[in-house]
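Below you'll find a set of structures to go through.
Laboratory data are not the source of any read-out in this text; all were calculated from the coordinates shown. Just so we're clear, the structure is a prediction, and the values are computed from it rather than from any experiment. Cβ atoms are built from the backbone, for glycine too; each structure is taken alone.
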Structure I
Amino acid sequence: MKTGMMWYGGAARELGEVIADGATYYRNKYGSRPNVAFVHPDELKRLKFAPEGISVQVNTMVQKNYVWMGVK
């Protein structure tokens with residue numbers, strides 16, 4: 001990933017909503033839609049749906065409650 005963005009979503013919200021909100025912000029800021037989002041492995045239990053076109057992957061380097069997203 002050449003351009004990435006960290007997005008803080010908080011612990012109370014469903015992870016799919018957090019990723020969708022971050023993707024909207026990313027698209028407005030960078031002009032393209034992200035297609036990959038990395039989350040801490042413990043956060044997957046909060047994922048009820050993955051936004052269309054975004055692959056959700058785990059990475060232990062990402063802190064809990066954050067999403068690292070970009071174009072792969």
Structure II
Amino acid sequence: MRPEPECFPHLVDFFDAAGNRIYGFCALGSPQDLGKIWIAYEEGTIPPSYVYIELNDRQTNTKYKSNLADTTL
């Protein structure tokens with residue numbers, strides 16, 4: 001369930017390289033909160049090789065898409 005538009009101005013969604021949504025964060029109130037986002041998988045699950053994020057700024061109705069990021073350590 002997503003919050004009402006006036007509750008949180010920014011949403012971040014994780015996607016695999018094929019564009020399938022993996023996970024999302026909705027309670028981002030400041031740019032510093034971007035340093036606290038993460039994704040996790042159950043043990044034994046193989047994560048996608050690459051992911052990207054979309055930042056949805058609901059104050060300006062603008063979406064920003066990142067480059068693909070390698071998930072290997």
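Given structures I, II, which gives the highest value for Kirkwood radius over Cα pairs in Å?
Result for Kirkwood radius over Cα pairs in Å over I, II: largest is II.
Comparing relative contact order in percent (Cα under 8 Å, 6 or more apart) across I, II, which is largest?
Sorting by relative contact order in percent (Cα under 8 Å, 6 or more apart) in descending order puts I first.
Out of I, II, choose the structure whose coordinates give helix-only ellipticity at 222 nm (-39500 (n - 2.57) for each DSSP H run of 4 or more, over all residues; to 500) equal to 0 when calculated.
Among I, II, the structure yielding 0 for helix-only ellipticity at 222 nm (-39500 (n - 2.57) for each DSSP H run of 4 or more, over all residues; to 500) is II.
I have 19.6 for mean count of other Cβ atoms within 10 Å over residues 15-22, calculated from one of the structures I, II. Which structure is it? Don't skip to the end; give the middle numbers.
Details: I: 19.6; II: 12.1.
So the calculation was done on I.
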